[in-house]
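Structures for review follow.
Coordinate-derived values only; no laboratory data. Every value quoted in this text rests on a predicted model; they were computed, and no experiment measured them.
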Structure P
Amino acid sequence: MLNGGIHLSILIGPVVPQPAPQEMIDALQTAQVTTSAQLTGFQLTFTVGKGSSLLTSMLPSGAFDPIVTRIILIVTVNGQPNVIADGVVTRHELTPSNDVGKSTLTLTGEDLSRMMDLVEMPFMRYPAMPVIARVYLILAKYAVLGIAPIAVPPILPDVSNPTEEVPTHIGTDLAYLKQLAEQSGYVFYIEPGPVAGANIAYFGPDIRIPDPQPALTVNSDAATNVETLSFSLDGTQKKITVVTVLDPFTHKIPIPIPVPDISVLRPPMGQRITPPSKVEFYEGGATLSLAAAANQALGVVWKANDSITAQGTLDVLRYGQVLRARMMVGVRGAGIAYDGLYYVNTVTHSLKRGEYKQNFSLSRDGLVANVSGVTP
């Protein structure tokens, strides 16, 4: 798929995908990839006729079988390759039609975290093993898929005494990794790239890469590079969470600790911070050790809600590059209140022959930018 400096490449196959056959490329109707905070999903729709090799040979031979079929999507924009998806097919759907050119085959898939969610572990024990060691031990099994781990140890190590408690892994690897992330106030996800066949498994605090992407420009005549962009401020999003822990000496006296709804790792990006509108009490803190409760409190701080959100669409050719999720981006032309830096939370890539558009969602906390300008 080639148009105006944009080219889509498809790699398909088990374990180490190879370039897709030309007939598969020619039959591609649409491609959609959605990257959210913890998951990347994709969907490819092909136009198929009765004599198409997709139906007569590839589908019967297992070329599109779920789980065993890996697909990598690479978009090259102005000579710069971007791996936007790397995952496995989870289902396929065939929709026959009497109308010529209307029969379709649709492949739906998820990133390689799906491979970590297939086997239920009966009872795995990790005596005296810290969280970071457990994470690396689990992720080592997936190195054959090109997954490289980047894990950040919890701020306060919580290593249990093996004579009193032994950490136990029950369920899938993905479920356990997400459980450990939740207990540490962290996130876990797999980021495709930076090259085809490589992925990064990230376990750590929810931060955004501090190098902002080129600004999204609105209401600026010829300089405008987005099609739509709207903002909203929800005054009910901010809250104060009270975490109750037991005193470290008698373990009987409850101590309430108010935790502000401001992330230290994701600064508000605005001068006028939205005040909290409610107070919530965190359940379960009193049953945890002091270190575990402290990590939970840090998790509340790190996962603070943003009161300002923005939704929009853009044409990649006009924008000049691919907008990436889990990063930062500037906004200009929206006025004093809403200009400035934002966090990119989700991005949906929509490609079809001759067109490449993206839907995106942004967020931050506070009106009026706290920076003097944004990246052009």
Structure Q
Amino acid sequence: MIRARAIIDRDALAHNLSRVRALAPHSRVYAAVKADGYGHGAVTVAGALAAADGFAVSSLDEALQLRWAGIDKPVAMLSQQLDATVCEQAGEYGLEPVVFHETQIEALERYVGPALKIWVKLDSGMHRLGFAPDRVDAIVTRLAALERIEINGWLTHLACADDPSRPETQAQLDVFAQVTAGRPGLRSIANSAGVLGWPAAHADVVRPGIMLYGSSPMSDRDASSYDLKPAMHLSAPLIARNPIAAGETIGYGATWRTPEAMDIGVIGIGYGDGYPRHAPSGTPVLIDGVRVPLVGRVSMDMITVDLRNAPNAKVGDRATLWGGGLDPDEVARHADTIAYELFCRLTPRVRFEVI
């Protein structure tokens, strides 16, 4: 019997890309497949998203994984520090580094390989990576002196786009527009939240991530309201159904007590598989076509659920932890986290299947 299993749906990924195209019809799409495709498998995701114009990853290692798999579209490296080796491989494999710090320019000034396209990142207000607006003229002067370096475009990242009521996003858009006015090159601003909530952020290139995997980053709307489809269905088997008397405690720490005589189900998944350890009692699970609540603490290999709503559930049935009719964003909210983390934290114990 297969324990924890994650089914990756390529049609759902392609569908979600089509939603990006519908929302930002005049923009190119660099699909974010960093962190192993948000836990879905970077090469699998990139193959399913072959209609994208390019891809965005974090590091050189992630970029090379795509190239070695035969993916030849543009690949931007969003947070890769540069040295001689990185620059050499970026030139050899046609990768697009994002330049966000002056130490990277020092590496580019020593670079002697093939022509290299770069993106310049501006700090428009997030204050994480990027050049301050008052440094841009000096940065451009240094880069313009490098014969092998071409500024492909300009990008920034939005800090609060998931909340349409926050004023910071418009302030960031204003800063970015002011700093890049009159400068040649593409503009890239929008992450998933920018695609969904801020048409003014679409610019030349959008960089969607979490929406491609069927999750909504927005604080006020869920994924289904945008016609996004979960691309991962995580399931595990019911391995025991136990009758428990009223007043008995369940699991480590005796944190939950049966209110009446009832059946408790044991499902073969736990934090050793990447299921969130801090998911509280009440976190939803689907089994036998109905929702049942998690009860007690999550263990390394097991979770326990209240089966009073699932009288027909039997040992061997598969329970859905997210996807397959259970919104991963809802599970994430119960566990006080985000769907990004649910997807990315799955361990090698989970068997992945692609459909």
Structure R
Amino acid sequence: MIKYIGSKRALLPWITGTIQSIHHQVPIRTVVDLFSGSARVGHALKAKGFYVISNDLMTYAYILAQALVEADARTYSQERVQPILDRLQSLPPRQGWFTQDYCEKARYFQPKNGARIEAIREGLETEAGGDPLLRAILLTSLMLAADRVDSTTGIQMAYLKRWAPRAHNDLHLDYPPLLNGPGQALQGDALEVAAHLEADLFYLDPPYNQHSYLGNYHVWETLVRWDKPQTYGVANKRKDVQERKSPFNSKREAREAMQTLLGRIQAQHLVVSFNNEGFFAAEEIEEMLRHWGFVRRLTRPHARYVGARIGIYNPRGEKVGRVSHTENHEYLFVATHSRRVYNALSDHTEALQLSLF
């Protein structure tokens, strides 16, 4: 999976274990992941046997969900896909606008890998042959390969002054971790999509502060759109980063957006992921969930992303400011109409948290 500031990699056992504990009390068949991001949670839930519907507004996130949630590995087996990846891997490198913008003007990748990315991306559409899921699988392989040779701390608001050691490696395409079974990927505004979906359980991991995911992962958006965008600043961000805004990234608008969203969800159970660096205090989220009937708050400490731990540097390589803290608290809020689920979570929560520390 790609490096992702909102990634729940370390929290997956906690999240999936909580949802499974609900399932043990009241059978859960369908789960909606409304802000799917890197698709890590949706992928993990599909692996547990749930039917997952993943949604995100970002195009790169939609591509990841198509591959990791919707695609069925029985249809897109390694035996079928790997020869295509091998052909793409063997294409001669070609330097063009992507190499210039993201390897020379900005230094996200070594130029040798930028030229490989460019050649593969140009050849990928023909190899996909009009099959949208195969296209998504090939693009996911390319994103994962590029992520392994990038030169960032995990977000694309900036790149490292000196090349990361991994950036010197050669880009290599691998078969993505596809899973057997069906799923569904959607691309849309969560506020609009939520009103048209029904599921047993919704999982929400909304943006929680002013930093947009498009701004943090603009290179992936460009890689999948392949639209030669206008860019700005030292980081060569897409110009539309300044225009495509989410109300969840606005302290003034986030509360109304969250309350509107919660009012549109049709489900028996809701799991909300948040942390103490967000716009809302834990008590505020609990208050917004009261109309669901029963609410449990689960808490655990979690290390902040690596960029926050090493500090912030200006373009001259000078450290700017101080790191205020290296750890935050992650929350899971479980809202349910079922008293049985609510009561069962009391004992399960303590046992699950103890097993994770």
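With helix-only ellipticity at 222 nm (-39500 (n - 2.57) for each DSSP H run of 4 or more, over all residues; to 500) derived from the coordinates and found to be -7500, which of P, Q, R does the value describe?
Going through each structure in turn, the value belongs to Q.
Here Cα extents along the principal axes in Å, for residues 101-268 alone was calculated and came to 67, 43, 32; which of the structures P, Q, R was it taken from?
So the calculation was done on P.
Quick check: 61, 51, 37 is what I get for Cα extents along the principal axes in Å, calculated from one of P, Q, R. Which structure matches?
Computing Cα extents along the principal axes in Å on every structure in P, Q, R gives 61, 51, 37 only for R.
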